[in-house]
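Following are the structures in question.
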Structure P
Amino acid sequence: MTIQTLIDELAATLGPAGVLVGDEVSSRGAGIWRTDKIAAPVIFRPATTTQVAAILRACNAVGQPVVTHGGLTGLVEGAVARPSEVVLSTERLNKIEAVNAIDRTMCVQSGVRLQAAQEAAAEQGLLLGLDLGARGSCTIGGNIATNAGGNQVIRYGMARDAVLGLEAVLADGTVLTSMNAMLKNNAGYDLKQLFIGSEGTLGVITRVLLRLRPACRSQDTALVACESFAQVTGLLASLDVSLAGTLTAFELLWRDFYRLVAGDAPPLTAKFPYYVLVEAMGGSPDSDRQRFVAALAEASEQGLIADAAVCKSVAERQQLWAMRDNVEKTLEQKPAIIFDVSLPLSKMEAYVAAVMAGLDEAFGDHSTWVFGHAGDGNLHFVVAPGVALDPAVRERAERAVYEPLQAIGGSISGEHGIGLEKKRWLPLSRSEEEIALMHRLKRALDPNGILNPGRIIDAVSGS
């Protein structure tokens with residue numbers, strides 16, 4: 001069966017709005033910060049779980065590879081579709097079905113934007129703990145399929161921690177509905193975990209039941225400068241205790257990144273090696289503010305702070321977060337590679353030094369910016385080697401960043417996933433037995449290998 005025959009077969013099921021071809025496909029960008037366009041011949045846009053099942057059933061019957069699209073904010077080529085693949089977009093699965101204020105749950109379709117879900121929770125006096133810089137573009141389904149992290153992991157955990165239940169469609173069109181609404185449910189295997197972080201390789205997530213939290217009444221933010229990495233780790237330990245469970249974000253910026261994003265009027269002078277964006281959220285604005293300021297004063301007395309600026313308004317807080325989220329600034333002048341890794345905090349200073357030494361050896365003159373969610377051990381590097389990004393250059397950069405992780409038990413991916421880009425490095429973070437089990441799961445749930453083929457692992461055959 002040709003792709004055109006498949007398009008004709010599904011057109012009646014999906015309707016005119018459910019099938020895009022020609023310029024409607026090729027005019028779309030392939031992803032965030034990419035200059036290429038979508039290369040697939042068709043985008044299927046289901047509006048219901050039943051329609052998703054029909055698409056996968058038809059594609060599975062003829063062995064047609066399918067790539068799932070959400071908000072296209074991924075950075076590891078997980079959604080880059082080839083001309084031989086068709087796209088299944090969740091953009092019409094965009095309904096917030098229910099918010100239950102008593103149970104503190106929200107039921108959404110997988111194409112709902114993260115920011116829309118956050119706002120719907122806030123309208124009910126609740127909070128969705130997941131938060132990313134791409135909140136306005138990324139989708140809940142994509143967040144869960146990649147087990148996204150973000151700014152508040154230190155308190156609310158990864159995307160996995162926000163999921164109570166989900167619905168997914170398997171490769172053969174089987175609909176698996178596991179919309180559990182309870183925090184505690186030990187009735188057999190927790191099947192939703194198969195799909196969280198599997199990057200669409202085991203099934204297409206269509207609906208999700210999210211766990212919500214009480215909305216916080218206070219939000220205190222500060223930018224802190226540190227003169228050593230020992231001060232950074234000491235500051236985290238001190239604030240974690242003195243803020244009594246309200247510490248929500250601990251974002252670490254190395255000096256070069258801070259200088260780049262702080263602009264001409266930096267909130268703190270750019271002479272220090274480390275800058276930490278600290279945020280605490282609580283339930284009593286007056287007392288929380290006092291405790292926040294007292295916690296910073298105590299840390300200063302302990303010799304853990306070189307300088308600090310405490311936000312006095314919402315506008316000042318927004319300015320600090322806009323600075324932290326301005327990763328795109330690193331891509332303005334030079335071709336660069338974005339890395340996402342995770343490692344123990346105790347190993348971080350030496351690891352960054354090893355990476356820098358490796359990049360110096362590989363490229364000599366290069367620009368590298370380092371920042372990340374240090375409270376949970378997640379770092380990002382943006383490496384501009386100073387030369388064209390051909391495969392050999394990328395290989396040298398990847399080797400410098402990834403290889404030092406193996407000896408310290410780090411991960412080549414903290415929150416971005418594996419996709420096509422990182423799969424050759426997977427053995428640095430996963431054992432042969434773990435990878436073999438991944439292949440077995442893939443064969444069991446997608447025996448024809450149609451779902452996001454080649455992502456995470458090479459082939460359904462286990463080769």
Structure Q
Amino acid sequence: MLFNPFPTREFRFILDPYCLEYCGDYRTVFALINDLQSIDPPLKISIIVPTYLGNFPVPVWLATQTSWFSPLPTSPSDASLEWKPFVPQDMQEKFQTETHESRHAMALLMLADSLVADGIFTQMSILLDGRYKLHGYQGVRIIPLEEFADTVEIIAHGNHIFWSASYPERNLFLDIYYPIAHWKNARYYSWFNKIQENVNNTELKESLHNALLNRYSYILYSRDMVRYWEIQKDHSSRRSSIKRYSASIGYHMNTFYFLLWGMLDELTVIAKYVMNLKVKERDCGIRSNKFWKALASQQPGLKKFAKYNEIATWINIMADIRNHAGHKVIKIPTEVLADTEESRKSDEEIREIIRRENDFLYQTLDPSEIAKIEPIMIQQWRIDRMQRIAPSQVFIETKEGGYMWDPVVSVDHALERLTAVIDAFLVGLFGKDSEEASHT
């Protein structure tokens with residue numbers, strides 16, 4: 001349905017046939033897909049492999065999963081790719097050179113466009129190098145094969161099914177999933193359970209418990225929801241002209257950064273109690289001069305890490321986005337658009353076009369109903385023909401003026417940075433006792 005207001009429970013992905021040789025490493029992901037389809041109502045994730053692109057044998061164990069796995073022996077007759085008018089010419093030319101890699105990549109893009117696929121799992125550098133531009137300009141989601149499990153889990157979590165490809169239990173729920181089964185959170189959960197008996201300070205134990213088991217779990221959940229609603233928004237956009245789910249993305253995005261900033265500050269409270277710093281809790285904070293002055297003599301290495309240019313710059317950006325979420329206008333990521341020759345057409349010119357293109361609609365609906373929806377159709381026609389500069393930008397105001405930033409694309413980078421800071425604090429404060437909790 002064109003105007004179906006509900007999120008979809010059916011997704012369609014293309015698996016680059018070059019990835020078939022690695023499928024054995026992803027059997028648990030395929031098992032998760034199979035389990036998701038067995039629930040009521042089912043959550044369907046179809047995997048399509050265009051075997052017509054070469055001699056690619058499909059593993060027997062995979063070929064038997066006919067309900068959701070589909071080898072495609074011949075190319076669809078309507079497989080083609082119409083580049084959007086605002087896609088940079090140099091980007092188009094990369095896929096039009098006469099090389100095997102470019103022809104193979106172009107065939108995958110054509111198939112994705114024909115099937116209105118939700119993404120392409122691949123390891124091809126030509127696609128991965130241009131993944132953000134292909135998504136922003138053309139609306140095609142390119143996903144590294146190494147993110148296969150993560151993508152399937154995000155879709156499950158978005159539907160409140162807290163299952164994992166790396167954890168076999170299927171009886172988990174939100175309250176316990178992240179600390180017990182999420183690969184990022186489980187290591188902190190395990191480490192805390194081992195050291196808590198040796199932590200005598202009540203405030204320290206409570207702060208460690210809250211940071212590693214509660215706050216970090218909420219951060220991971222918020223991240224998954226940002227990614228889930230981004231997939232839903234793309235799914236809807238490819239099938240209709242209606243833009244949906246920006247509010248859902250905005251809610252979870254602001255929650256993510258708000259919680260992330262709280263984690264940075266809570267790490268300094270943990271440091272206060274571990275090092276017995278003569279500074280009040282309210283004076284602790286990742287950008288508090290009082291805190292760093294008190295810590296510097298005991299942990300010069302930790303201070304050096306936090307003040308390292310790349311980390312300090314990132315912390316400043318996190319401070320800006322948190323400041324907006326907590327005290328100023330809440331930022332909702334939006335597309336940055338620019339006019340094109342077509343988008344500059346007058347309302348009358350566009351009205352004539354949409355009447356020709358939607359003749360049946362105009363003959364079917366009452367004139368009063370047409371009068372209600374026609375302005376929206378004109379506006380959407382114009383927006384669809386604008387040049388997309390960026391998919392999800394916000395403007396961050398600062399004393400110096402401000403800057404544009406993409407908080408959606410940056411979610412995973414922010415999580416990576418945060419995790420590195422957590423690990424640095426744990427290693428710096430607890431030494432060898434924390435090494436198994438750290439992965440950096």
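Bear in mind that the values in this text are calculations on the coordinates, not laboratory data. Here the structure is a predicted model, which is why all the values come from computation and not from measurement. Cβ atoms are built from the backbone, for glycine too; each structure is taken alone.
Here are the numbers for this structure:
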item: Parent structure of the calculated result 0.15, given that FRET efficiency 1/(1 + (r/R0)^6) of positions 60 and 396 (r between Cβ atoms, R0 = 41 Å, to 0.05) is the read-out and P, Q the choices; result: Q
item: Identity of the structure behind 33, 18, 11 (criterion: semi-axes √(5λ) of the Cα gyration tensor in Å, for residues 140-275 alone, calculated), options P, Q; result: Q
item: Parent structure of the calculated result 0.6, given that distance in nm of label points 7 Å out along Cα→Cβ at positions 132 and 340 is the read-out and P, Q the choices; result: P
item: At a computed -16000 (helix-only ellipticity at 222 nm (-39500 (n - 2.57) for each DSSP H run of 4 or more, over all residues; to 500)), which of P, Q; result: Q
item: Read-out FRET efficiency 1/(1 + (r/R0)^6) of positions 28 and 372 (r between Cβ atoms, R0 = 25 Å, to 0.05), computed value 0.00, structure in P, Q; result: Q
item: Among P, Q, which structure scores highest (criterion: percent of Cα pairs over 28 Å apart); result: Q
